[in-house]
Structure I
Amino acid sequence: MNINQQLIDRFYTAFQKKDYATMQQCYAANAMFTDAVFVNLDAGQVKAMWQMLCKSSSGDFKVEYRILSADDDQVTAEWTAWYTFSATGNKVVNRVRADFTLHNGEIISHTDQFNFYEWARQALGLPGLLLGWTPFFRHKVQASAAGRLKAYMEKNGL
């Protein structure tokens with residue numbers, strides 16, 4: 001296992017334990033993160049996002065992962081999360097492909113890709129089923145997530 005694989009293994013092992021502090025340590029000071037819900041986060045925001053998600057996760061939260069490929073500066077992994085979405089109480093199984101760019105033993109870019117419509121159907125129920133495929137609905141969910149993250153950061157002095 002090369003050093004980049006070790007870093008990503010450390011990241012996901014910490015995620016399995018909801019150890020956001022260790023996850024945060026994996027990111028560089030100039031890191032960027034994006035996925036279908038949290039778009040274009042800087043390092044401070046992504047660290048706060050993991051803290052918020054880990055602290056608010058339910059007791060049934062579970063993550064499994066595997067590293068698909070790794071080289072000198074890129075790692076690709078896939079992971080699956082099982083959890084109860086706190087806003088609705090709905091059960092979610094989210095399958096994600098993660099692409100990492102690393103430099104000097106830290107994550108500088110992290111992009112998670114998953115089927116937003118599939119996630120919205122599970123997490124948000126009927127509204128997700130009916131509207132989850134529309135750009136309008138996706139933007140509404142993104143704006144809501146950005147607002148929750150901003151409020152969390154302000155409340156916790158992050």
Structure II
Amino acid sequence: MFGQDTKGGALNEIRSDIGSVLQNDELFNGSILSNICFFSPQVDEQLAIKCAKLANIHDEIEAMPMGYQTLVGEMGNTISGGQKQRIVFARALYKKPKLLILDEATSHLDIANEEKITSAIRELGLPVIQIAHRPQTIDRADRIVCLDSNH
């Protein structure tokens with residue numbers, strides 16, 4: 001996978017090439033910037049801003065009193081569900097993944113925000129595996145695989 005031998009102990013390298021956004025991803029107590037740069041050994045503020053713009057959250061962050069240094073509180077409880085989900089999108093993009101896995105990742109977003117993020121990801125040419133129930137989300141897919149309890 002991604003040119004790595006999956007049997008040769010390269011599992012951590014493969015994992016680092018995959019970004020994910022899950023329906024119930026959480027933020028940790030800290031700044032928005034630290035949540036976007038999540039466990040990165042070096043913080044690249046310009047990359048974080050670029051990713052926030054792609055996730056359509058930059059302008060809202062800038063409007064906050066402390067901008068990217070705004071504290072989000074335990075589990076991200078000081079911001080809306082849609083804002084939290086877009087920050088998690090920025091976090092996933094910050095990793096510069098080779099593959100993005102989205103599991104109900106836009107469930108807290110309105111259609112306009114979902115369309116902007118989907119368009120930005122498509123422009124990056126990033127392969128995406130998306131699990132979704134919302135018809136508007138499914139309709140944008142290049143290929144649809146339907147799973148049910150019988151298969």
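Observations on the structure shown:
- In this comparison of I, II, the computed figure -13500 for helix-only ellipticity at 222 nm (-39500 (n - 2.57) for each DSSP H run of 4 or more, over all residues; to 500) is attributed to I.
- In this comparison of I, II, the computed figure 30 for relative contact order in percent (Cα under 8 Å, 6 or more apart) is attributed to II.
- Identity of the structure behind 25, 22, 19 (criterion: Cα extents along the principal axes in Å, for residues 34-81 alone, calculated), options I, II: II
No lab work stands behind these numbers, since they all come straight from the coordinates. What you are looking at is a predicted structure, and each value in this text was computed from that prediction instead of being measured.
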